[in-house]
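Structures incoming, each one as structure tokens.
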Structure 1
Amino acid sequence: MKLIKIVFLSSLLLACNTENSEKKTMAAPNDTNTDGIADLIETIITIPTLNIEQANRLLQLPIHCVNTEYPNKLNQTIGGDEDLKSPKELHPTFYGCFDWHSSVHGHWSLVSLLKKFPNLKDASKTKEILLTSISKENIEKEVAYFNKKYNKSYERTYGWAWLLKLAEELHTWNDPIAKELEQNLQPLTDLMVQKYIEFLPRLKYPIRVGEHSNTAFGLAFAWDYANTVGDKKLLKIINNSAKDYFMNDKNCRISWEPSGFDFLSACLQEAAIMKRVLPKNEFKNWLSEFLPKLKDKDFKLVVGEVSDRTDGKLVHLDGVNFSRAWCLNKIANDLPEYNHLKNVANKHINYSLPNVVGDNYEGGHWLGSFAIYALNSTKND
């Protein structure tokens, strides 16, 4: 595993003997400063990487949950007796992983890991799961559910965003089954695209929260899909909406984050979508006013601490650590003056990653996807 060393220098550096020290540098105390500021502090931060061993480990989470029907949170509006059906009857593809959106990104996890590591230990089993689940007939029923009278806003926009992320992953996967799966999913993909196009002009104000309805998150994943497949109409409406919502924002109070149940950072999600829609120099100017402290080489952001991973809401804070990490890496990408943010991201991933695989379904049904996406964002050189 790669290591990165970040050296913070104070006012006075004393000579040190490095002959017998490869990992640690010793510095004499500064006699003129009794405030505890060391003359030379060296911190070694492990850069988290997604290797084959880690992939095999994380793969077990979606393999287990995508076909696990119960417990289940349907989040539906009941229009009549005909709506009182089992999760699998209502959602023949996305019935597992506790709720619809988690099942969607559980499927994304399967595709993402197979795409990156074709020789996974359970590769054949995973492909079989995908082919059975994302069938033409199943997706037709998923589309029919959304078209019912009371389901027009179902999973808006969090589930929509993850569905487009799954579609994007299939579109870029060079595997014989990828085209079949993409074609099977296409009617639902097209429906999600249309829902974005119809909804965004009606959303006059962005939703700035740390959970599912966060507007910036929903825009970012939809933007990625549109950019990848070349959907100019969707891309244009997202670009315009993001600028309308966020262009004049200044001094985001990131010090107020996270809230107790957050799994997204309202400030960093907003920065991540604006990094996508603005030209490089315009984004730099915008960011310097929106989050001015980020440019400070000593910028620190305390990880979200989880007190109880058996509580389905409190464990959200592991998610905020992963999503903060991928946003920080997005911001830092191609901007050398923000390169130090990668180390902040690494700390966040390293705090939560060891706790993803375990006995607690409260986090296990969804955190694997967040961990994979965060690990995919690390590009520390």
Structure 2
Amino acid sequence: MIIIKLLKFKYSFKKNKKVEILLLDDNYANLKFKNRTVSVVNFQELNFYYFFKSIFYYFFKNNEKLKIKRLYWKLLIRDFDPIVAIGHELNMRIFEFKDLFPYKKTIAYQFSQYWDIHIERSRDQLTGKKCDYFFIFREWEKKIFNVIDTKFIISGSIKNNEKITVAEEKKYDLMFISEFRKLDPKTINKIKKGYHSYTFANRSIDMSFKDVCSIYVLNIINNFRNKKNIQLSVARSSIRKDKKHKLSKEDEMKFFNEYLNDFHVEEIDSFQLAEKSDVIICITSNLGPELLARGKKVLFLNLNSLTHDWPFLPTDEGSFWYKGKKPEKIQEKIEYLLSLSSNEWTKVLNDTNIKMNFDPQNSKLKDLVDKICQKEKTTRNYH
């Protein structure tokens, strides 16, 4: 088992150079900093320089009695000697960094939306963790993360904030956000045994909950388009940077060809595809709230509010959301949003008083990083 895991790694043999900013997020948010030295830790790479060093330290210099994996991690990070480390809460690395280097500045950011069914488990995992700053989507998220010793800063999605798009003429009436997930045999076996949280009656045993919901909505869209001349695009999951090694484009296209009539795809980023689309249809994807924060027309369809209930939607039904399964209601919402001009949509969005934070190019985060770096450099020069 260990040999199999090792074969999946890339290898290097180099000593790390000092940087000002160290990213522990696998470059998930694709953060860019001007006039700063930055490095992204590649957790899929085994650095033999630190591997052999950690073995030596484990037997001869392990005063803290660290396990070899943690010792390897500490030695690898130590040579970067960053002024500030940045990462998200999902992989927990930013908290481990703070534990190993308590005197270093740390910035965590919220990875994604949280559903009620995940909150208790997440709070248990995060209780007692420490970081200097935590960037969250909204005020509401404080009730999830208040078990962390930190200072909160509300800025919206860091990943969304960093993304740059170009305004384009509308080419598609609708854009459906794909949440396609082909289940692996291990997960299918769990579903058969009834262990998986997505299990419910009347579903295909080899299909994810998200795909079941998608098929239901796609059928409604097909019926709607039989009456209307509607151009439809699909924002595919398989072209996402974080999914392209996990999902097959062929499998995803096979899925949509089976359940959707006459649709378009493009080999472009989903954010840019949204620029070409009038109305975006979202079930549970993080992309939905991110596009809403950018002022896009997004229709949220919540087919199972028992497990997946958007926390920012105040009622069961509104101008751009519906928590239910009635086909006529869903078609009514689509038709209504298609009828709105840009100015009318802006007024509708403002009237709901639903605040979705958006900080273009992460000015709050980058201003904070600049202040931390400048203060540290001033201190070092003084001493």
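Upon calculation of distance in nm of label points 7 Å out along Cα→Cβ at positions 75 and 339 from the atomic coordinates, which of the structures 1, 2 produces 4.0?
1
Work out which structure the value -16000 belongs to, where helix-only ellipticity at 222 nm (-39500 (n - 2.57) for each DSSP H run of 4 or more, over all residues; to 500) was derived from one of 1, 2.
Computing helix-only ellipticity at 222 nm (-39500 (n - 2.57) for each DSSP H run of 4 or more, over all residues; to 500) on every structure in 1, 2 gives -16000 only for 1.
When FRET efficiency 1/(1 + (r/R0)^6) of positions 59 and 259 (r between Cβ atoms, R0 = 35 Å, to 0.05) is calculated, the result is 0.05; to which of the structures 1, 2 does this value belong?
Computing FRET efficiency 1/(1 + (r/R0)^6) of positions 59 and 259 (r between Cβ atoms, R0 = 35 Å, to 0.05) on every structure in 1, 2 gives 0.05 only for 2.
From which structure (1, 2) was distance in nm of label points 7 Å out along Cα→Cβ at positions 99 and 227 calculated, if the value obtained is 5.7?
Working through the options, I get structure 2.
Each reported figure results from applying straightforward, stated rules to the coordinates on display, with no laboratory input. As the structure is a computational prediction, the values presented were derived from the model and not from experiment. Cβ atoms are built from the backbone, for glycine too; each structure is taken alone.
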